[in-house]
Structure 1
Amino acid sequence: MQEYQNYLMDMDGVLVRGRTPIPGAVEVIRRFNEEETPYLVLTNNPLYTPGDLAHRLQSEGLNVPADRIFTSALATARFLSSQRPNGKAFVIGESGLTSAIHAIGYVITDKDPDYVVLGETQGYNFAAITKAIRLISEGARFVATNPDASGPSEEGIVPACGAMAALIETASSRSPFFVGKPNPLMMRTALNYLGVHSEDTVMVGDRMDTDIVAGTNSGMATALVLTGVTRREDIGKYPYLPTHVIDSIADLL
C-alpha cells in the first residue's frame with residue numbers, strides 16, 4: 001500500500017462505524033496530516049457541509065480538515081457548473097446541498113429552473129416532491145446527488161435519495177442522472193479537486209458495489225476494508241475484484 005501517493009477514502013465503514021472511530025483510523029489520519037499526504041474523505045451523504053462533517057469527525061478524534069472532505073453535494077454542484085454555468089435549480093435538500101449550489105453562482109428557484117436537484121432531507125415534503133415532478137414534466141433536467149436507496153439512523157434505516165428519485169421518476173417518466181458513487185464522475189471530480197492522477201491513487205472503501213466499482217471504473221487501484229458491509233466471502237460474487245483486501249484502515253500504516 002505504500003506505493004500510492006494519494007488516497008481517496010470512504011467515511012462510514014472505513015473511518016467510523018456510527019459515531020465510533022474504527023481502530024487505527026485516528027493514527028492513519030494523524031500520519032497523513034503530519035506527512036502532508038494528499039487524501040480526501042468521500043461520502044455520498046449530501047446532508048451536511050464539509051465543515052459540519054469535519055466538526056463531527058474532529059469531535060470523535062479524527063482531525064480531518066474541511067478541505068479534505070468531498071461530498072456528493074459538492075460533486076453535483078461542480079457537475080452543474082460544468083454543464084450550465086450560473087444557472088437556476090429547484091433544490092430538495094439540506095444545507096450541505098443548498099450551500100454547494102449557491103457557491104457555484106446558481107439561483108435556487110421554482111420559476112423555470114434549468115434543473116431539479118434532488119438530495120436528502122431530514123423529512124421529505126410532499127408539496128416539494130409534487131413541485132419537482134411537475135417541473136421535470138415541464139422540461140427541467142433531473143439530477144440527483146446519489147443513488148443510495150436507504151441510509152442509517154439511530155432508529156434504523158431511513159429512505160434516502162435513490163428511493164425518492166424512484167418515486168419522482170415513476171411519476172414524471174424522466175430518469176435522473178446520479179452524480180455520486182458508483183458513478184465514476186464522482187471519483188474523477190474528486191481527483192480533480194485534489195489535483196492528482198488516478199495512476200498514483202488508491203480508493204479505500206468498504207462496499208464492493210459503490211466504492212470498489214467506482215474506483216475500478218475510474219482507473220484507480222482499490223483497497224477493500226472488511227470493517228464495513230462487505231465480508232470476505234462476498235467478494236467472489238462480483239465480476240470485478242479489489243486490488244487489495246485489508247482487514248481495516250489500520251493496515252495502511
Structure 2
Amino acid sequence: MLNQFSRTELIFGKDAMDILASSRVAVFGIGGVGGYTVEALARSGVGTLDIIDDDKVCLTNINRQILATRKTVGKYKVDVAKERILEINPECVVNTYKTFYLPDTEDMFDFTEYDYIVDAIDTVTGKLALVMNAKKAGTPIICSMGAGNKINPAMFEVADIYDTSVCPLAKVMRYECRKRGIKSLKCVYSKEKPIRPVNDMAISCREHCICPPDTARKCTQRRDIPGSNAFVPSVVGLIIASEVIKDLTSFDRGDR
C-alpha cells in the first residue's frame with residue numbers, strides 16, 4: 001500500500017521499514033548538524049525520536065539551521081522540532097528534553113532504552129559523557145566532529161575516531177577516548193583545515209549578542225564563536241542520519 005515512506009521502502013524493503021518504525025533514536029543537540037539529522041530520521045520513518053537541547057532559536061541560526069526561521073526565533077528548538085516532526089509523521093513518538101547534556105544531567109537518560117544515539121553537541125565534556133554512557137549501555141553511537149569554520153562539504157567522511165586526522169576536535173577526542181579505554185568510536189569528520197573567522201567586532205556576538213531572553217547558554221560564553229554556512233552542517237547531519245538508518249536496518253548495498 002502506498003504511503004509517505006513508499007519511496008524509501010523501494011530501496012530498503014518492508015522489513016527494514018518495520019525495523020525503523022519500531023526504533024528509538026536519541027539526538028543530542030539539534031542545531032546545524034542535529035536539526036538535519038532529526039529531519040532525515042523523521043522522513044525515513046523512525047518511530048520514536050528523543051531530542052535533547054536547551055537552546056532557543058536565535059536570529060543568527062537562520063543561515064544554517066533547518067529549524068530556524070523568522071517565525072521560530074525565540075522558541076525552544078525542541079518544541080519547534082517536535083511540531084515539525086509531527087507534521088511529517090503524526091505517528092512518530094517525540095520525547096523532548098530542554099536540557100544540555102553534561103555529566104550533571106546524564107542521570108535523566110537511560111541509554112539502554114535507545115537503539116541508537118547521535119552526538120551533535122559541541123562540548124568535549126558532553127561528548128565524552130555521551131560516549132562513555134553509550135558504551136556502558138551497549139548502544140551504538142555516532143559523533144559529529146567539527147563542522148564550524150569549514151566550507152567544503154565534500155571533504156566529510158565517516159571513520160573511526162582513531163583513523164581521523166587534521167580536525168582539531170577529533171584530535172582532542174582521540175586523546176580523551178584513548179585515555180578512557182574507548183577502543184572505537186564512529187564519527188563524521190573532515191580533513192579540511194578550519195578557516196580562521198574574520199575578526200570584525202561589528203558582526204561579532206561578543207559585542208552584539210542577540211540571543212533570545214533567558215537563553216541558558218549564550219554564545220558570548222563560548223571560548224570561540226565559529227563561522228558557519230548553509231551547506232556544511234546540513235551535509236554532516238544528513239551523513240549521520242544515513243549511517244543511523246543503514247546501521248539500524250543492517251542495510252548492505254552489496255546484498256541488493
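Taken together, the values in this text are just the output of simple stated rules run on the coordinates, not laboratory data. Only a predicted model underlies this, so the values are computations on that prediction, with no experimental measurement involved. Cβ atoms are built from the backbone, for glycine too; each structure is taken alone.
Given a value of 0.95 for FRET efficiency 1/(1 + (r/R0)^6) of positions 62 and 142 (r between Cβ atoms, R0 = 41 Å, to 0.05), calculated from one of 1, 2, which structure does it belong to?
Details: 1: 0.70; 2: 0.95.
Structure of origin is 2.
If distance in nm of label points 7 Å out along Cα→Cβ at positions 166 and 190 comes out at 2.5 when worked out from the coordinates, which of 1, 2 was used?
1
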